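Multiple structures follow.
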Structure P
Amino acid sequence: MWFARTFIIILGPIIGYFSISAGPKGILIGTGAAVLVIFIEWVLEKAPLDDIIAAGMGIVLGLIAVKAVDYIVLVTFSDKVIVVWEQYALLIKLTAAYTGMLIAVKKKGEMYLLDKSISFTSKRMIPESIIVDSCILIDGRIADIAKAGFMSRMAVIPRFVISELQTLADSSEDSKRTRGKRGLQTITFLEKEDSGVRVKIYEKDYKDLASTDEKLLKCTSDLGSKLMTSDTNLAKVAEIRGIGVLNVNLLAKSLKPVVLPGEALDIFLLKEGKESRQAVGYLDDGTMIVVDNARRFIGQKKKIIVVSFLQTDAGRMIFAKLDNDRE
């Protein structure tokens with residue numbers, strides 16, 4: 001590759017000298033052309049294809065916009081204005097082309113969020129969206145939430161999250177491979193028409209950021225969305241940065257049935273408690289119930305009365321006693 005570039009650098013001035021002008025002017029033009037060719041080759045090598053296409057479209061649209069303004073100026077304004085316009089026409093065209101290129105490259109990722117079903121009413125809007133992280137997809141509960149009809153917002157899955165799941169799915173470790181495959185299966189389900197949620201894939205990669213968490217935070221901030229996650233640490237960082245968070249773990253806790261002191265329950269006593277004569281059972285949602293003086297009934301289903309409960313970071317724990325009136 002370097003041999004070819006060196007050859008172009010040498011050949012450019014020679015062609016310029018013999019084909020354009022036999023002097024310094026031809027040599028300079030040939031050298032400039034050679035450098036331009038190498039620069040274009042470098043851009044094509046380094047830049048992603050979607051960036052190149054977006055840049056080309058942006059340049060074309062910028063020039064079209066200038067051409068339209070140019071026509072309006074020539075038809076509408078006086079000769080003095082036209083003279084001034086023509087003096088700066090080249091600069092304006094270059095500025096418009098560059099601006100169009102920047103807008104297209106910087107905002108190309110958001111084009112994937114445009115919903116084709118949006119009608120042109122008095123106000124065209126991009127639907128409110130949530131950014132979904134890999135933890136949520138591996139967890140899988142988002143599928144149940146969607147099926148229940150609670151996903152009114154569009155779910156946006158960044159391409160770098162899918163890449164992370166694919167890397168896990170290709171791992172040699174069984175646990176990682178299982179997690180990756182489960183996440184990809186969740187995406188497959190969500191993309192079905194009857195899943196109960198609209199899904200868009202967000203293509204921007206944020207290659208200047210190293211970690212997936214930083215990419216997620218940047219992506220969510222750029223799109224003005226909320227982040228759906230079950231990662232407690234990521235949720236805390238997002239909240240510190242002023243990013244809205246939908247924490248599935250908090251949702252699960254809030255949906256647990258309310259159990260009040262004095263309420264009677266039927267509980268299967270599964271194992272011994274830490275204290276003497278205690279037995280332990282569980283509600284359907286996994287909440288632990290510690291029953292006093294019930295160790296002799298382990299392996300049986302008994303009627304109990306709720307005495308109190310304790311809320312901790314790990315969850316809720318209920319303390320109860322046997323309903324002696326019904327024994």
Structure Q
Amino acid sequence: MAPPTGELGIHQFINANDSINVLIKQRNCCILVLYYTFLQFVFDLIRRLFGIKRRPAITLEDPDVKYPLRLVDKEIISHDTRKFRFALKSPDHVLGLPIGQHIYLSARIDGNLVVRPYTPVSSDDDKGFVDLVVKIYYKNVHPKFPEGGKMSQYLESLRIGDTIDFRGPSGLLVYKGRGSFAIKPDKKSDPVIKTAKHVGMIAGGTGITPMLQIIQAIMKDPKDETVCYLLFANQTEKDILLCPELEEIMANHPTRFKLWFTVDRAPDGWKYSQGFINEDMVKNHLPPPADGTLILMCGPPPMIQFACNPSLDKVGHSNDRRFTF
């Protein structure tokens with residue numbers, strides 16, 4: 001039988017070529033898929049053999065972008081303290097927050113944009129969620145702040161399933177591990193590496209959260225020999241945030257973590273200090289001034305200005321070995 005000629009033959013020839021091209025493309029796609037699958041298998045095998053961990057997906061990819069995260073749990077810690085848990089993008093995501101850094105929450109409250117910094121109590125070892133411990137400042141409780149805290153009350157009003165915007169990371173300090181701190185003098189400057197064998201920490205109220213973040217990171221690493229000393233100031237014993245967590249760390253790491261409290265109003269039988277941070281507390285419960293000592297502070301500005309810094313000056317701690325969050 002003679003091959004088709006003319007216009008019909010041309011069309012049949014083109015169709016045959018098209019079919020061949022489609023088959024070639026399909027074959028190439030199959031080869032690429034098989035090649036990619038093989039490479040994934042090889043990489044996974046190498047990771048398992050050499051104990052290489054896969055880098056988790058990060059939620060805070062861009063520090064200038066707001067990421068809405070959904071509230072999935074609210075735990076009552078005390079009459080005015082809550083633990084809020086927010087879900088990340090997927091169960092495999094981590095927040096992506098370097099140790100020592102914080103995030104910003106932003107929300108439109110009563111028609112105004114309100115932005116506040118918070119340090120999570122969870123870490124990047126936790127996948128799928130981020131936890132914030134927040135003290136709620138209610139209206140008409142403190143005479144100096146009759147309106148209370150706008151953001152904390154807004155968080156208290158959130159229902160399960162509601163979202164709020166997260167932005168970060170932000171901050172001037174990053175703990176790199178093994179006693180190494182990268183500290184920026186200001187936002188535009190390059191970080192300066194400062195090393196410490198002994199880290200003294202002074203925290204007031206909710207200023208405990210960045211301290212806890214660093215303490216936990218140090219204690220998790222058995223090769224990190226840094227010793228932490230925490231002096232924690234509050235109004236009353238009931239106001240002490242995260243006390244069970246701190247006492248558990250002290251019980252598990254008695255040689256690496258030293259803990260001391262001071263309160264304005266002490267209950268009967270109180271075994272710690274009473275009153276504002278002073279020279280004796282700094283001298284007795286923080287490491288002495290030395291090249292291997294670094295002092296970290298976080299709390300209300302009046303506490304830092306009128307109690308912490310003057311007491312550190314009297315004991316002899318140099319300004320270049322101090323950092324205030």
Handout entry: Computed 10 for relative contact order in percent (Cα under 8 Å, 6 or more apart) - originating structure among P, Q
Key = P
Problem - Which of P, Q yields 40, 19, 17 [semi-axes √(5λ) of the Cα gyration tensor in Å, for residues 147-298 alone, calculated] - result: P
Handout entry: With semi-axes √(5λ) of the Cα gyration tensor in Å, for residues 219-282 alone derived as 24, 13, 9, matching label from P, Q
Key = Q
Problem - Among P, Q, structure where Rg and Dmax of the Cα atoms in Å, for residues 155-202 alone as derived comes to 11.4, 34 - result: P
Fill in the blank from the handout: helix-only ellipticity at 222 nm (-39500 (n - 2.57) for each DSSP H run of 4 or more, over all residues; to 500) gets -16000 when computed on, of labels P, Q, structure P
Problem - Label whose coordinates, when Cα extents along the principal axes in Å is calculated, return 111, 48, 38 (choices P, Q) - result: Q
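Since every read-out is calculated from the coordinates, none of them should be taken as a lab result. From a predicted model like this one, the values you see are computed outputs, not experimental measurements.
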